[in-house]
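Listed next: structures, encoded as structure tokens.
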Structure I
Amino acid sequence: MGVYERQQKEKKILEAAIQLIGEKGLHATTVDDVAKKARISKGLVYFYYKSKEDLYMAITKKGFDELKELFHKAFGKSKEKTGLEVMTDLSESYLAFAREKKVFHDAVLHFLGLLDQYRVDKEMVNPLVRDSQFFSKLVQSHHDLAKLGIKAISTGIKDGSIRPDLHAESTFYTLWSMMIGYCRISGSISLEPGEIKINTESWKNGFKRLFFEILKGSNTPSVSPPVQGKLF
């Protein structure tokens with residue numbers, strides 16, 4: 001089998017798995033389902049991916065690669081952009097990725113959770129995951145995203161578009177955790193009871209304001225009257 005044909009088979013399997021996971025969820029999707037969807041034999045799926053866990057790590061690696069590409073694109077012609085402009089594009093790209101590529105985003109967050117277990121005790125991680133070549137590659141390269149974000153903030157501190165008193169590394173991880181949290185609970189906002197004075201649009205605006213006030217600071221901080229249950 002030639003290289004091109006192999007790549008096409010792998011692509012077909014991944015596309016089938018991504019679609020099924022998006023429709024049914026990870027746990028309800030089986031290798032049999034993927035084989036049927038891709039119209040290939042189950043044995044051929046196992047030829048390319050040793051297990052369902054290995055296949056999911058391949059999806060995760062693809063998700064990280066796509067997100068990394070978006071981070072690179074946020075820099076554009078970096079000499080023509082301030083660090084704050086890069087962070088603006090980077091944050092917008094991340095939130096769009098989480099919304100439009102939910103399977104990938106969920107896979108990325110799942111992997112970050114696995115890293116917590118892996119750091120404490122490697123044996124806590126499923127051996128089918130640990131044995132995946134894609135898991136090993138992710139362990140080695142997952143920090144590439146943080147490096148790009150830290151670079152953007154460092155650039156902004158140097159060019160004056162971002163507050164000079166910030167620590168680039170801790171600031172990036174703080175902002176990234178904010179974006180992850182925003183994506184995780186944004187769906188619940190529209191379901192909040194009426195006495196909680198919040199809706200999707202007001203929260204989005206408030207989130208963006210706080211996000212950029214961290215980077216730029218607020219020259220005229222406003223004090224809102226205390227209203228029970230009001231976030232912004």
Structure II
Amino acid sequence: MPAVFVHGIPDTHHVWDDLFDHLTRTDVIALALPGLGNPVPEGFTATKEEYVDWIIARLEEIGTPVDLVGHDWGSAFTVRVASLRPDLVRTWAGGDAAISPAFEWSPLSKIWQTPGVGEQWMAELDLAEFGEVALKANGVPAHRADETVSRMDATMKDSMLRLVRSGIHTGAEWEPGLANVTSPSLVFWGTDDQYQPVEYAAPLAKNVRATNVVLLDSGHWPQLQQPRDLAAALTRHWESVPG
């Protein structure tokens with residue numbers, strides 16, 4: 001019964017490393033999503049539905065219900081998994097990802113969602129500047145920001161564009177399914193999240209009937225900015241569920 005962690009963008013699975021240092025349990029798995037610092041399987045086109053199917057396949061391989069945790073797009077993916085395959089999920093925890101038709105995409109996301117414009121933005125991207133302005137200036141530790149931008153190759157850029165374009169209507173498409181989530185749920189969120197406003201934490205928690213909402217003094221990346229506190233909240237969440 002491992003804990004399985006799923007990252008978002010522009011992160012890699014290493015975004016969880018700092019948090020793992022504060023967990024007492026060692027049965028943790030950080031999934032490395034295709035195209036995001038990792039090879040892309042043949043025929044994989046990096047849509048949100050394909051990522052969900054890929055995660056479901058990994059959980060089926062594990063063979064026992066897991067404690068599923070996601071952040072950013074990883075939160076959206078995992079709560080979708082929990083709604084489609086509750087048999088695979090013992091508990092769910094996620095945050096910093098609105099699942100609401102009312103959500104307004106950030107200016108950067110809108111650039112990525114626009115064909116041609118997104119490709120030009122990626123082609124002209126100064127990775128060092130992106131690391132400073134989009135990551136470090138928003139609370140991402142320098143070592144983690146540097147690791148992230150070092151993996152932003154052509155495959156990762158293309159995968160991010162494909163994902164955000166497939167996800168323009170995620171709120172409308174996936175919010176109704178949240179009623180099917182049956183696993184005990186925890187929502188966590190950075191109170192100063194500049195990309196996914198904290199106002200969307202409560203509606204998500206209500207829709208999945210979360211037993212707890214944890215608001216952390218951080219920006220978009222609480223697992224990097226408050227890893228100890230988030231690890232403690234996750235541990236309490238897991239321990240509150242028998243079995």
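Throughout, read-outs are computed from the coordinates displayed, never taken from laboratory work. Predicted, not measured: the structure shown is a model, and the values here were computed from it. Cβ atoms are built from the backbone, for glycine too; each structure is taken alone.
Can you spot which of I, II the value 22.2 was calculated from, given it is mean count of other Cβ atoms within 10 Å over residues 7-14? Numbers along the way, then the final one.
Details: I: 15.5; II: 22.2.
Going label by label, the one that fits is II.
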field: Per relative contact order in percent (Cα under 8 Å, 6 or more apart), the highest-valued of structures I, II
entry: II
- prompt: Given that helix-only ellipticity at 222 nm (-39500 (n - 2.57) for each DSSP H run of 4 or more, over all residues; to 500), derived from a single structure, equals -23500, which label among I, II identifies that structure?
  reply: I
task: Match the computed value 20.8, 69 of Rg and Dmax of the Cα atoms in Å to one of the structures I, II, and report its label.
output: I
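Identify which of structures I, II gives the largest calculated value of distance in nm of label points 7 Å out along Cα→Cβ at positions 31 and 159. Write out the running numbers ahead of the final one.
Working: I: 4.9; II: 1.2.
For this comparison of distance in nm of label points 7 Å out along Cα→Cβ at positions 31 and 159, the top structure is I.
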